[in-house]
Every structure is written in C-alpha cells, then in structure tokens.
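Bear in mind that the values in this text are calculations on the coordinates, not laboratory data. Source: prediction; values computed, not measured. Cβ atoms are built from the backbone, for glycine too; each structure is taken alone.
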Structure 1
Amino acid sequence: MADSAIAGKGAPAGIDGSAGAASRASWIIAGAAMVLVLLAPAIWNGFPIIFPDTGGYLIAAMTGTPMLGRSALYGLFLTAGIPFAFWPCVILQCALVAWLFIVTLRVNGLGGRPWLALGIVALTTVTTSLPWFAGQLMPDILFAAAVLALYLLAFAHERLARWERYMLAAVTAITVPSHMAAAALCVAVTAALWLLSFIRRLSLPAPRLSFAAAAVIAGIALSLVSNLALIGKFGFTPGGSSFLFGRLLEDGIIEQYLEDKCPDPSLRICAYQDEIPELADDWLWGEGTAFYKLGSWDGFAEEQSRIIRDTLWLYPLEHLTTAIVATLGQVVSFETEVSIHDNEPTFQAFADLAPDLVPALMSARQQHDQPDVVPLNKYLHVPVGALAIGGVVLALLLRRRLDLTPETAALCFTLLLALLANAAICGIFSHPVDRYQSRLVLLAPFVVAILAAQRWRAPVKA
C-alpha cells in the first residue's frame, strides 16, 4: 500500500516523501487494517458474500458455456480462488479499493497520512455499501474502481509514477470485460470528460485522455479475445438486447406492440402473448418463461432485435419518456442489497463445480442468520449517500468560496458524470435496480470526506 509521491515528472519519493522506517511501518499497518476493515462483512459472514449471479460467472469460465450477462473473464478470476474458498479474490478486491483511495487522497493534497486514509476507509465502510461490494463474489466493485482509475489517469497523469499509470490502465482494461454495463460506463465517462474539456467556464485541468482511452480500447479488445478463448465466441458477453427487451416489456411497450401486431405468423412470440410476465426479472429469470421457450438470448435474438427496432420506429415518444423515467428512477434508487432468498442458482453451480466448498458456503451467516440491511439503508446508506451527493453538488456550486483545487473539482465532476451515465445505462438498457446505482453512490461520501479533510486539516504536499 505504498503511497508513492511524484513531484512533477520526478522519481518516486518515499511513502510520505521520506524513506523513514517508521513511516513505512505505519503504511504497512494502516494498509493491512484498511483491507481488514473492508473485509468485515465477509469475515462476519464466514464466507465471501455471494449473489444469485455468482454461479453464472463460474459456469461461464469453467464449462465454456456462454451465460446471459455473465463475464467469463471475471468467472476465471473467481475460479482461481476456489482452492482457497475465494478469499484471495475478495482480498484483492479490497486491496484494490484501498490503493485507489490512497492514490486519490494523495493527488488531492492529502498524501502521507496513513491514519487519515485508514479513517476515511473506515468511515466509508460504515456508512456505505462499499464493504458489501468489496467482499462479494461479483464484479460490481470494479465499477467504482474504474471511475477512480479514469479520474486519476485523466487529471493526475503527471503526479503518478509510471507503474501507477499502467496499474490504473490495467484496472480500467479489466473492468471493461467484467460486465457490459461497466464497459458502457467506461466509454461514457471517457467521452463525457472529453466533452467537458471544451467547457472553459468550468476551469478544470485539461484532461489527459489518451492513456485512459487506450485502456478502454484495450478492455474492449480483451472482451472479444477472452470470450473467444473461454467460451469460443468472438464477441461481447451475450444478452445485452435481452435486458433492454425486458425493460421495454416492463414499461408496457412490448405489450402495446403485441396488441398491435399479433397474430402475425412471422412473430413466434405471438403464440405466448398471454404468458408474458409484467416484470423484466420474471421474463429473464423465471423458470419456463416464454423467453426460454423461444430460445433464450440466442434462439430469440433475431426476433428480439427486430421487435426492438420496430418499437423504436412505431413508438418513439414512448421510448423517450420511458427512458427518461427509467434514468431518473435509477438516479434515486441506491439501497444496499444483500441476496438472501434467491441464491439457488449459485448453490447449484457450487454443487456442480466446487462441491468441496458447499459445506462452508451453506454454513455462512448469509444462508442462516439472513442479515437484514433494512436498518443500514434506513439510517445510514441511503441518507448518507443522498446527503453526500448533495454535498458534492453544493461544493461545485461554491467551489470558489471553498477554494477547491482544480483536481478536487475534477473529482467532483467525474463522480457526478459517472452517476448520471450509470443511471442512464442501467435504467434504460436494463431497468432501475438499487444495486446498480449503489455500487457507485458509495464514492460520494468518500469525495465528501476528501472535501472535509481539505478544509479542516492543512494539506501535506504530495
């Protein structure tokens, strides 16, 4: 967890600008403590936290079977952790978060303070969904990691050591194939930062986007190559249009289309018009639904795409209004979710692919004590997240009065752009789900903590 400082284009200094043994020891202790704090829910659980989707990632990587919305590459990462009950996977995820927090603090004038870094990590752990994502066998934590990585590459390029730049580029490149929504987010944030650079009134540092863009492009290439190697398919993770179809179904556009078109011998779905559920999740994941009778994401792909194109032509206003509503709905939906009752797909995947771990998995508190996160959402995660987002917006409005540094203002803008982009991507192309936004809202209290630390403590030069 070394917090290497770069003075302009010079060589790395010591952990806090000096090479003192006491300082190195402080960083080692503080870094280890950060990882342990972030691991707290998983340690309490007795096993890394699982989700219904976890099993799908394992299946994709271990059997070479293309899975709806499940990255084979992230599944390969999980597979490597099987001999040690997946603990190396969540430890690496927590270490990545801690390192990104440390570097972000440093470039915002708060470097060389291991105990401050530990305190902010601990505060964010208690008040947000951060540890629940970091200790989970899901790629969700990479969304927040990628946003910080892109910010650092764009606005702190000259203050990073060469190895840090390549490490941040690697984080971005690995995030892209981990989830198609993450790929879209990385592209959207990079493009938005480029557009933002033309608004001179914002007085932001000129972003260095070539390295960041190259990392995103490398991630796209990695998506194609890894899928070819692992599932024999040169393409992206399957199912993107299926999620969009589910959202259109949930918003009533598919129902309207079928009422207008059926019966139509060219539309196989007409035969199942009366069986189609109202909710996207029931359509995509319900056992024996028409979606699977029609061939799932593969066998139904051509007809599904045709219907989506037809509805765009026939009902443009409905598409626009439902897209706006979905985006706004996703913006305000960010409760922490811990899956308790719907983990059967993952249980079955463990039984088939990692049977030796089934006893440990089933003895975890997640399966027995059924942790209730409602109080956390009611009293901490939701109000803290909402207040933090408001605080970030207010800080930008008062940036001159608060004397925000250009780097900190850029961090605030990057976060808000990411939140809006994520809400649009997930809300429009899937449907609003608390988990989708909570995996990024957790960064808002971190940014507010940086703002507070800058105000209340004299900065140490990085």
Structure 2
Amino acid sequence: MPKYFGTDGFRGEANNGLNVDHAYKIGRFVGNYFGKEHRCSVVIGKDTRRSSYMFEYALVAGLTASGADASLLHVTTTPCVSYVTRTDEFDCGIMISASHNPYYDNGIKLFNSKGEKLEESVILEIEKYLDGEIPELPLARGEEIGRALDYAAGRNRYIGYLISLAVHSFKGKRIGLDCANGSASAVAKNVFEALGAKTYVINDHPNGFNINTNCGSTHIDGLRQLVIDEQLDAGFAFDGDADRCLAVDEKGSIVDGDKILYIYGSYMKERGKLEKNTVTTTVMSNLGLYKAFDELGISYAKTAVGDKYVYECMSENGYILGGENSGHIIFSKYANTGDGIITALKIMQVMCDRKAALSELGAPMKVYPQILKNVRVCDKNAVLSDADVNAAVKAAAEQLGSDGRVLVRPSGTEPLLRIMVEAGTREQCEKYIADIEKVVREKGHIAE
C-alpha cells in the first residue's frame, strides 16, 4: 500500500505535505528508472496554482540531473498529459495538480507510456527512494545531462484531437462553461467555439490563487445561475485539472456523473454499441442509477472509489464506459483517463442525435436522496477497524434494506472518514449519518 501516493497521485499542501525535495527526487527516480537503456523522455503539464511552477522546475531539475529530457506542455489538463504521453511515445507523463483541492494544495500524478496511471509496483519503488531506502542514484555528466524543451505544440494537437471527436456541428447551441480558474481555461472555449457553439465562459481568469474557489464542478451554483439567466441549452463545469465534468441542464438542474453514465450508457445500448452490455461504476454511484440500468437490461460493475480503479476494471474486462458520481467519466475508446471536455462533447452528441433537451435525456433516472458527510478523524484505519462503529453501520444498513444503502470509507487523500447514506428521504439520510457519527465521536476518533 503506497505511503505518499493515493488514488490520484502524491497530494498535499505545497511545501508542507508535498515539497520541492519530493518533486526533485521523483524527477531523479523517474529519469533514472526509465533511462537505463536509452535517454528517457518525459512530458510535463501543470494546472494554474502558484506552486505548480515551483514543482515543475524541481521535477525538471531532477529529471535532467538523471539524464532525462523534459518536454513542457505548460498549463494544460490532466487528460492532455495522458494523451500526449501515449501518442508521442514518451516514457512517462507527469501532471502537477491537486485536481479539485484548494490552491494551497498541489499534487504530482504519474503516467506510464500508455497514458495510464503509473503501475503501483513502480510507485512503491519511488516511495522507497523518497524514504532513503534505495541508495543515491548516479548523476548524469557531460553530454548525458538532460535538457528541458518547450512542447506547447502538444497541447495544441490535443485540442485538435478533441475537436475531431465531435460528430455534429454545435452551431445554434448556447453553451455555458465554468473553467474553475484552472486548466480548462486554456482549452475548453477553443474547442466549443471551433465546433460552432455560442459560448458563455466563467471562471477562466486564473491568478494562481483562485483555482476551484467557489467555482467549477465542486461549486456549481454559479454555472446554474448562468444557464438560467442566459437561457442556455446546457452548461459544463470542470475541476482544476479538467479530468472531471458535471453538467447543468437547460432548467438549471445538475446532471452529475451518475446521470451522465445513464444518459450515455442508454444511448450506446440503444445503438447496440455498449461493449459487453456493461457500465463500470464505483461504490458511490446512486442506487437510482442501478435501478434505471436494471430496467434497461444494462449490467454494471462496481469498483472502489477512484478513476484509477474504474479504468483498471474497464481495461481488464473490455468495457468502454465507466466513471464516478463526481464527474470522472472514462470513454476508453478515446482516452485512458477521465476527460471532462470529452465528457461534455459526448453529452452534446447525445443531445444532437436525439434532438432532445438535456433535462429530457436524464428524466427516466430517479435519483435517490444521498448525503455524504466528511468527518475529520485522528486515524482512518482505527475507525474502520472499530467494532462499535462497524456495528452502527450494519444496523443502519439493515434498517434501510433494499430501499437505501450506507457506505463508510476513508478519503484517499485527506484524514477524513466519508459517511454516505442513500434513502427514500433526506430526513432518513440525516438520521443514519448522525447515528454513525455519534458512535465515531463517542469512541474518541474525531479530530477536534
């Protein structure tokens, strides 16, 4: 089990949980590991956080000191890094981003040559090096020292690739885009305008500190208001590195990841193109999604939370559609990671093909009330192994029966216990969450 790297990279507060020494050493290890038989080539992208520049330079220093060449995409999206790594045959891709976290956090995500999340076996070796369990690596000398290269052209090719995926012109469509003052600011508007849409863009002026601040997929009310005020056909909200997308329909209602899976899954089923007749979900997906799929005769797989696990399940079983309620949607025919802009394009494709409003497309799926509460705890593992806490969870699940469910899990990146309850009413959700949280508090697990 990795010590530093969670489900979505090494993440922490900049220069506290994650510092420049970590970045330098990661660069040193990657350059050495992939450069044993040839000069290693690595492509790097970053989001708009002030600290991303600091980590970029530290990574470049480590890579070049180990003899690797570092190609810089500059500000771009996580899926762009994955795409360029795969198509331009880089040994490794690195994205500097803490996704939907606030500006003072940052993270380092690593991709293999296929544009997939780097294998855990290599991650564990990196962590040994970070902890001094591996001898110091040799420094490159003379002509072996690597160099840093501008690679903005790679981002432009990615934009061209996104445009090529559209099968309809969006002329006449009025679309809102919330770029979260993050990576999408450099990509999304260009794509939708090239396809003919009239775009209304908000939160696309990053200053290093406003990424995800009251905007984007985790704060979607601003986009909802924009859609209503401007009478738009739809709105799309991205997170800081644009690997997530949530939508807003023409009535201002949120279309979350589960509804997106329902809309596109039913569309593919209708056309006989849903491989293995299966959609990959996580344990956080809404009960209403499964009931809707049952009615359509669509099968589903369930994984742990994290697009890494969704992709692994899809890859191992040949599934082509999967994702999370949070908006990480993977279309494996087109990308090896979640891609918020591809998600938006695919929603538009269904709207155009069916000549239907977005609210109509999602209407058949009934969403069960779901409340997720994050509880800050002293030790996540201690809570999960507490017999009394587990008994409280079991009691709540038994009382709900088939008309609801309870899920308690640790955050992959923060000292939080996530308590999720789905039920017929919000009042029921609140009651069972309170019951479980009370036991967690009584047993002394709450971090005050």
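Some observations on this one:
- Here helix-only ellipticity at 222 nm (-39500 (n - 2.57) for each DSSP H run of 4 or more, over all residues; to 500) was derived from just one of the structures 1, 2, and that gives -20500; the source is 1.
- Origin of the derived value 13 (relative contact order in percent (Cα under 8 Å, 6 or more apart); candidates 1, 2): 2
- Label whose coordinates, when distance in nm of label points 7 Å out along Cα→Cβ at positions 177 and 377 is calculated, return 4.1 (choices 1, 2): 2
- Here mean count of other Cβ atoms within 10 Å over residues 25-32 was derived from just one of the structures 1, 2, and that gives 17.2; the source is 1.
- Which of 1, 2 leads on distance in nm of label points 7 Å out along Cα→Cβ at positions 89 and 153, largest value: 1
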